[in-house]
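Peer 1: Below: a set of structures, written as structure tokens.
What follows draws every value from the coordinates through simple rules; no lab data is involved. Here the structure is a predicted model, which is why all the values come from computation and not from measurement. Cβ atoms are built from the backbone, for glycine too; each structure is taken alone.
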Structure P
Amino acid sequence: MKITRSELKQVIKEELARTEIRTLPFKALIIEKGNPHYGIYAAYKNVREGNGSVTTGPLQVTWLRDEDKFLLTDGFHRLVEALLRGETEHLCEIDWSGFTTMWSVPKMNDRFSL
């Protein structure tokens, strides 16, 4: 069976866009420290001031093939709240594409370590 170029592009696009929802340990996440305006620092500051998460559901992460870890892209407030409850893992929606062009990957000294 022959496949056209456009059909092949569609198959590749669908494969790269596949997602999965499962529980991941926090130690598998790359978390940006940030500052008072973004990242886990800002989320912690907000939660301490009573401005917690306004959303529910899984954290959004992208698997980074080069590091075999997951970059946290959305859910910093939910993560902080879970950490304050003593949790060590959380339900995550994983983008398995293996890379990201939408998010910058923080340098090692800009990462929050658990």
Structure Q
Amino acid sequence: MKTKKDYIIIPFVIYPFDLMVSIQNESDFIGTLKKILPEDVHDEINIVLPKGRGRSAMFSSGQSVIHLSSFDEGTIAHESFHIVQYLMARLETPLVIDTEEPYAYLLEYIVNEIHKWLGK
């Protein structure tokens, strides 16, 4: 896990993608995305501009991002769940009774990593 004061890169470990979680202001956030994302997905960056308490997206490269402007438990869980949905859809794993455990474990992992980083 790579951490900076204002963002963290969380590896999905068993999947070939990472998650960036950011608390940066909008211009720094976009600048960081342009540094760490492949150039061929830079035109997708506009879809992750911060709106409201949080925003999440998965790029066509498979990399995911959460931008937080609020650090309450509900917002962290809400945006993390979106990331789980994006990843599982990419893996063609729909949420049904037989697949709920992989969803739940990935959600738990993401939320725990964010909480560690935020010092909660």
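Peer 1: So distance in nm of label points 7 Å out along Cα→Cβ at positions 45 and 77, computed for just one structure, reads 1.5; which one of P, Q is that? Walk me through the intermediate numbers first.
Peer 2: On the way: P: 1.5; Q: 3.3.
Going label by label, the one that fits is P.
Peer 1: Upon calculation of log10 I(q)/I(0) by the Debye sum over Cα atoms at q = 0.12 Å⁻¹ from the atomic coordinates, which of the structures P, Q produces -0.40?
Peer 2: Q
Peer 1: Out of P, Q, choose the structure whose coordinates give FRET efficiency 1/(1 + (r/R0)^6) of positions 29 and 85 (r between Cβ atoms, R0 = 25 Å, to 0.05) equal to 0.95 when calculated. Present the calculation step by step, with values, prior to reporting the outcome.
Peer 2: Working: P: 0.95; Q: 0.70.
Among P, Q, the structure yielding 0.95 for FRET efficiency 1/(1 + (r/R0)^6) of positions 29 and 85 (r between Cβ atoms, R0 = 25 Å, to 0.05) is P.
Peer 1: If relative contact order in percent (Cα under 8 Å, 6 or more apart) comes out at 20 when worked out from the coordinates, which of P, Q was used? Working shown, then result.
Peer 2: Numbers: P: 36; Q: 20.
Label of the originating structure: Q.
Peer 1: Same structure, new question: Could you tell me which structure in P, Q was used to calculate helix-only ellipticity at 222 nm (-39500 (n - 2.57) for each DSSP H run of 4 or more, over all residues; to 500) as -8000? Write out the running numbers ahead of the final one.
Peer 2: Numbers: P: -8000; Q: -13500.
Only one of P, Q returns -8000 for helix-only ellipticity at 222 nm (-39500 (n - 2.57) for each DSSP H run of 4 or more, over all residues; to 500), namely P.
Peer 1: Using Kirkwood radius over Cα pairs in Å, for residues 21-68 alone as the calculated read-out, with 10.6 as its value, let me know the right label among P, Q. Numbers along the way, then the final one.
Peer 2: Numbers: P: 12.5; Q: 10.6.
So the calculation was done on Q.
Peer 1: Looking at structures P, Q, which one was distance in nm of label points 7 Å out along Cα→Cβ at positions 61 and 93 calculated from, given that it came out as 2.3? Before the final figure, lay out the partial values.
Peer 2: Numbers: P: 1.5; Q: 2.3.
Answer by label: Q.
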